[in-house]
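These are the structures, in structure tokens.
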Structure P
Amino acid sequence: MEDGPVPPPTVALLEDPERVRLALSPLRRELLERFRQPASASQVAAALDLPRQRVGHHVRALEAAGLLELVEERPRRGCTERILRARADAFVVDPSVLGAGPTSDDRHAAEHLMTAATGVVRDVSRMQAAAAEEGTRLLAFTLEAEVAFAAPADVPRFTDRLAEAVAAVVAEFHDPDGRPYRVVAGGHPAPAPVPAPASRPPEETP
């Protein structure tokens, strides 16, 4: 018997400051990671080698905030064992929770790019969560490329050419009665590569 298709990972957007606060401590982040698979608080406490009472306190807070959900209850040694799991495979914090941040109408400004990126994170996370609840797949696409400019003056020229090309493709495919899509294109300097940790020389044997 063949296995069915693997469901896509679910993503939940955290846009309430209190829920963000509850989820951001190191231990609670670790608990959310552990509860990606259904488990009881006792099982997770044993895996982390922590007191059951301490883990239980944090688990109750995460459940009350809607970050953990009850899967089942089953009898165990004269009591009821509660099996929980995280409500999503990953949690994304809405950047606007930490403040709106600077804005700019200049499409060559970093603030404009960050505002657009914030909107993408927020909107896609919401729609992804809604699609997961409906059992459907959110159809999206991503284009990535790297270009090396010879001079700073080439950046606005490149941007103008790219805008013209995008406008031409949009005009070709745009249907007034179709489902609207938002296309966001941005660019920023590529970050410097992170150097690999230096390897230790082998120890000499006598």
Structure Q
Amino acid sequence: MGEMAARPLRADAERSVRAVLEAAERVLAEDPGASMEQIAVAAGVARTTIHRRFANRQSLIEALALSAARQLAQAVDDGRPDTAPPLVAMHRITANVLQVKGAWAFALGLPADPDSEAAVLQQDIDRRCVAVLQRAQAEKVIDSAADLEWVRRVYYALIGESLRGNADGSDPDGADPDAAAARIIDTLLHGAGPRA
């Protein structure tokens, strides 16, 4: 009986933590100096709730960064980087990453402590990205002489520019993750040179 009663409470606690993290992303994106109280109000939870879950503002920010990094890692996983054909994986991952990065821009822009779980997740994402690029190179989609670490950096820059263009409204394709992903992959593989 006691365990049955605890289960909804746990789900409720998880929901309130999720609400706090989503509110923290919104509030801190507008005002990086916002207080925990302002975040609690935006989340629709009591001040005591936010203080019970997060010891201080720094622990809330660390939890926000980790949650966003986990969602980014999941976005990569959902693109099936190890099993889908490389071009399919690259497209799916790019569309997924654009959605997560668009929703969690503040959290993903936070500097990560090199020893943090968020930093470890980012290193794993980088490694998996290069692995997909290696598969694409093996299938002759990417030139055999290409420096894949450079290709990864250019790819990340294209994602960043796509998000920046979407944020200021100057990118008409930016609102559609699939259209933006197609353009990013096309630019990555073919640049701006004439098409055959």
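Quick notes
- Parent structure of the calculated result 23.7, 80, given that Rg and Dmax of the Cα atoms in Å is the read-out and P, Q the choices: P
- Relative contact order in percent (Cα under 8 Å, 6 or more apart) - highest-scoring structure of P, Q: P
- For -13000 (helix-only ellipticity at 222 nm (-39500 (n - 2.57) for each DSSP H run of 4 or more, over all residues; to 500), calculated) the corresponding structure among P, Q: P
- Structure responsible for 2.1, with distance in nm of label points 7 Å out along Cα→Cβ at positions 37 and 77 calculated and labels P, Q on offer: P
- Comparison of P, Q by mean count of other Cβ atoms within 10 Å over residues 69-76 - largest value held by: Q
Bear in mind these aren't lab numbers, they're just calculated from the coordinates by the rules spelled out. From a predicted model like this one, the values you see are computed outputs, not experimental measurements. Cβ atoms are built from the backbone, for glycine too; each structure is taken alone.
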